[in-house]
Structure formats: structure tokens, C-alpha cells
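Take a look at the structures below.
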Structure 1
Amino acid sequence: MSKAKISTEEFDRKVEEGEDISEFVDFDLISKKVNVDFPVWMIEAMDAEADRLSIPRQAIIKMWIDEKLSQIKRERSLGDRRSEKGA
């Protein structure tokens, strides 16, 4: 679904006045920072792969987490379909 569009100035005014801006915000694009402690060997392995691909470490972490979450989503979807057929 496409979000409604307004000017930056109008958006800022609405925020400052405490108005509801949810129709103008794509919440799927909002990110949140997290801190994660990794063992040194993992950092070294991530850095080696990031160097090999010429991308930053953060990109490797995001890519690998995205791949795993997509895999889990596919497996759950398949599992749901299998249980429907067996019912």
C-alpha cells in the first residue's frame, strides 16, 4: 500500500503539533540499532567474508540474518501447507 505524501515542512509541522502522522510513515523502512557481542573468531570470519565481497561487516551481518529469516519463513510456510494437507 502506498503511503500518502506531504511536504517535509508539512510533516514537520504535524509532528511539532502532535498530530497523527502514521498515514505518512512507512514503518517497514524504520530501523533500530542493536548491540551484539560476538566472539573474536566470528568477527574475524565475518571480516574475511566482507573483505572477499568488498562490503562492510554490517552488510554481511544483515545479509546473513535476512537469509536465515527468509529460510525460516519458507520452512514455516511449507510446514503449514503440509499440516493442512494431512488434516
Structure 2
Amino acid sequence: MLVSAISKLSMSPQDALKVLRATADERTGAADLVRLLRSQPTFSAEVIRHANSSAYSFAGRIKTLDQAVPLLGIETIRTLALASIRRN
């Protein structure tokens, strides 16, 4: 539905760089990433979709960034941002 439609949009290189810089900073925590990602609906949808993949076997449905970011971790968010850059 909406998540599917949003996820087909591209993440801008500037937004990807913001995510990469944040994930490279050792002071960045999950709450910091959540705040940053809230301004990036395309990437947020991708993060939530990834958190709901079978690879994480979470007992319920992940619906928010507040749930998805700590579950995935900073390194996975960084990897997703890098993959987004490569797709563009």
C-alpha cells in the first residue's frame, strides 16, 4: 500500500549522506537516528519494511521507526543507506 508506493521513490544523495554521517558518529544513538529518519519518509519506509523481514523473526509487526531502528541497529541502517546510494 502506502509503504510500498513510498519505497519505490528514491532517497536523495544528500539524505543518504546525512544518514551515513550520523551512523559513522559514535555518539549517535537509536533515538538520534529515529529523529533524522522521520524527515525521510522514503528511507523510513524501507527501514520499517526491512525490520519486518523474516530475517529478524520479531514476534509482532513493526510499525514505527521507534521499534525498527533499535531492532536493526546502527550498522544495518548504515548498510541500508549505502544500498540506497548504489540503487540511485
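Which one of 1, 2 has distance in nm of label points 7 Å out along Cα→Cβ at positions 52 and 76, as calculated from the coordinates, equal to 3.0? Traced to structure 1.
Highest-scoring entry among 1, 2, by mean count of other Cβ atoms within 10 Å over residues 12-19, is 2.
When FRET efficiency 1/(1 + (r/R0)^6) of positions 20 and 68 (r between Cβ atoms, R0 = 30 Å, to 0.05) is calculated for each of the structures 1, 2, which structure yields the highest value?
When FRET efficiency 1/(1 + (r/R0)^6) of positions 20 and 68 (r between Cβ atoms, R0 = 30 Å, to 0.05) is calculated for 1, 2, structure 2 comes out on top.
Determine which structure produced the value 40 for relative contact order in percent (Cα under 8 Å, 6 or more apart), calculated from the coordinates; the candidates are 1, 2. Considering all the candidates, the number was obtained from 2.
Work out the source of 12.9 here, i.e. which of 1, 2 gives that when Kirkwood radius over Cα pairs in Å is computed. Of the structures listed, the value fits 2.
Coordinate-derived values only; no laboratory data. Bear in mind that the values here come from a model prediction, so they are computed numbers and not experimental data. Cβ atoms are built from the backbone, for glycine too; each structure is taken alone.
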